[in-house]
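In what follows, structures are represented as C-alpha cells.
Nothing in this text is a laboratory measurement; each read-out follows from the coordinates by a stated rule. This is a predicted model, so every value here is computed, not measured. Cβ atoms are built from the backbone, for glycine too; each structure is taken alone.
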Structure P
C-alpha cells in the first residue's frame, strides 16, 4: 500500500517496501520499539537497533523521562547523529514506535519517520528477520539545550485547566476504561490505578479507530471523518490526548499532529495512572 498523499505530512511515513529497499543506507537508523521488549531478541528487521521504552527512555528514580545528557548518550551508543533520520517501527500498530518518536521530538530530534504497518506488516509480508544485534560507530551527539516539554507534553495542572475551560481533551483508551467499568486495558492485568473513569469533559476516541486491520493508518478522509466531522475539531484547536501511561495517546498525537496537521497537540503522559491515583482529582463515570 502506498502512502496517502493527502496527509498533512505524508513524508513522515514510509512503507515496508521502502524500508526493505533502504536497510543499509547511510544517514538513517532503523529503530524497533515494542511494548513486548523481548520481541527484538526473537527477530527484528536486519540492521535495526532496539530502544526499550522502560530501560532507555524512562528515568529509573523519578517518574519522568531521561534527561538531555542521557538522551545524547543513547543516540551516541546507537550511532545516531543530529542529522540521522530515525525510522521507527514496532508492535501494537506502532504504539511504541510513535511513543519513542514522540520522546525523540521532546529532545529536538526532528528527522523522524514511522514505518506504516510496523512490525506486524513486515512479518505478515514474509520479510526477513535477524537476531544479530548490529553495532555502529559511536557518534558525537551534542547534549540538547533543553527538553521541549512545554511544546509536546501536558502536565496535571495543564490538563485540569484544559478540562475546566472546556477545551478538546481526547481519551484514547478503550470504552470500558473511559466509562470506569475497568481500570486497565482488556486482557491486561490491573496495574495500580485506584479509581476508574475519565477526566471531566474528555471525549472517548479509542486509538484503534485510526488504524486498519493490517496495522497501517487509515486514510486522511477516514481520519478527518473521526476528528473533524465527528468531533468538530479545527486544526488550530489546542488539543490534549491521554491514555493510561501515554503510549496509546502518543499514537493519537502522531495522527493529529503529523497526519492531520493540527498545530497544537500535546500528550498527557501522566495519563490515567496519575489522574486516577491523585488525591482530589475530579473524575467522571458513564455507561
Structure Q
C-alpha cells in the first residue's frame, strides 16, 4: 500500500494527546543541532534548519549530503542521536511515531510515484480522503457533497479532471506524479516533503510540475529535494545547500550560484 496513505490512515494518539499546531511565533519546521550516525558515518552533523509557513524551500547538495536522512528524521523514519525537531512551537516530532507525524500534517512524496494503478484517478483521490479509516466507518462510507467538491478541486489543481475515470495504470509518468501529489493534498497536509518530483519527466511535464507546485505556494509549506538547477530556479523561494550532513549555505538561487563554496562542492559538477 502507498506509504503515505498507510501512515495517514493509522490510528494516532495525536488528536487527543498532542497540542495543536502553533506557528504564530516562529517557523513551521524547526530543526536544531540534529545529528545522525550510521556505523560511525555522520549522515547529519549538527544540522539546523528553519522552514517558515507557506514557504517553497528547495534542498540541494551532492550525493551523501544528508538530504534523504533529513527527510527521514522529519517524518519519524529515522531517530537522531541528538538535537531538536519541532513542528510549530509545541509539537515535538521526536516524541511521535511515523503515523502520528503524518496525522499531524506532514506528508512525504517519494521519487517513484506510488498510486493504485487498478483504481481510477477519482478512486485514488477518494481513497486518500482525510477521513476516519477504521473498518466499521469505511464499510458504510459514502462521499458527501463537500467531499465530492474537494475531489473536483484537487482534480482541477493537478490537471487531471478529464482523466478522472481513467485507470491510474494508464497514466503517463508525469500524470502519476501529479496524481500522487493530489493524493497528498486530499490528506490536507500542512507540510509536503517532495523528493525529486521531475525525475524521468518530459520537458512539458517538468513545466507543468513547476506550475503545480507554484500554485500551491502559500497554501502548503513545501520542501523539495531536486538536482535540476533550472527547475529549482523556476520554483524556489529559498535554496538550502547541504554538505557533509550540515547546512553549507542558504539564499536565493542567484546567491547560491555565486557562492564559491557551493561551486566547489556541488554546482561545478551539477551544472
Structure R
C-alpha cells in the first residue's frame, strides 16, 4: 500500500491551527493561580495535548470527511490532490484521536473529561450523519467550545490537580467560546461557493455574506464587552479597560470587513483575532491576580 510522505501528513495536521487551543490552554494555566515554574513539565504536557494532538486530530477528521467539499474549494489539499492516498487520511485521524485519549489520561478527571468532550465534538462536527458542520450555528459552536472553552478549562483543571476550576474561570472560558463562534465564521467566507454546492449551510450561505459578517463581529464584541464588565465587577478595573481597548482596536477592521466580507475576512483573522486572544490572556492574568489577593 502506498504511504503518504511525512510532509503531507504534517500538512494534513495543519500546525498553523494549533495555536488557538494551545493559547487557550495557557490562559487556563495562568488563571489557575498555581506556580508556573514548579509545574512546567505538566504545562508542556498539556500544551502538546491541546495543539499537536487534539487539534491536529480534529484537523485530520475534518479533512477526511470534507474531502469532497475540498475538491471544489481547495483541490490542492492532501486528500483531494491524491498526495494522501487511499484511506490514510481516515487512519491518521483515528490514530491521533487515540493518542490524544492516552495522552490525556494522566491529567486527572476534569482534564481527561474536557479532552474527551473536545474529541467527541471534533468527530461530531465532521462525521455524517451528525455532521454539525452542515449548520453554521451548531458547527461553529462546537469548534469554538473545543478550541477555546474546553482548552481553557483543561489548562486550569490540570494545574489544580484534576479539580474543577473556579466559577470565574469557567464563566470567562464560556464567554470567550461565545466570541470564538464569530472567529470560526470568519473561516467560512473563503468557501461560500463550495459550501453552497455541497449543502453546507455555513452562516454566509444561510444569512448572506453581509449579515454573516455582522453576526460574526457581534459575537466577538459581545463576548469581550461582557468580560470587561465582569472584570470590573470582580475588582479588576485596569484589566477591564485593557480588554475594552483591545476590542475598540478591532472596530476599524470589522467595519471594513462588513463592507466587503469575502475579501476582508482574512484581514480580521490576521489582525483582529490576535487582539481578541490578547484580551483572553489579560483576563487570565486578572483572575490570577484576584486569587493572589484573596490568599
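Some points to look at:
- Which entry (P, Q, R) yields the derived value 59, 47, 30 for Cα extents along the principal axes in Å: R
- Ranking P, Q, R by distance in nm of label points 7 Å out along Cα→Cβ at positions 40 and 64, the structure that comes out highest: R
- Which of P, Q, R yields 135 [volume of the Cα convex hull per residue in Å³, for residues 152-223 alone, calculated]: P
- Which entry (P, Q, R) yields the derived value -6500 for helix-only ellipticity at 222 nm (-39500 (n - 2.57) for each DSSP H run of 4 or more, over all residues; to 500): P
- When mean count of other Cβ atoms within 10 Å over residues 56-63 is computed for each of P, Q, R, the one that comes out at 25.5 is R.
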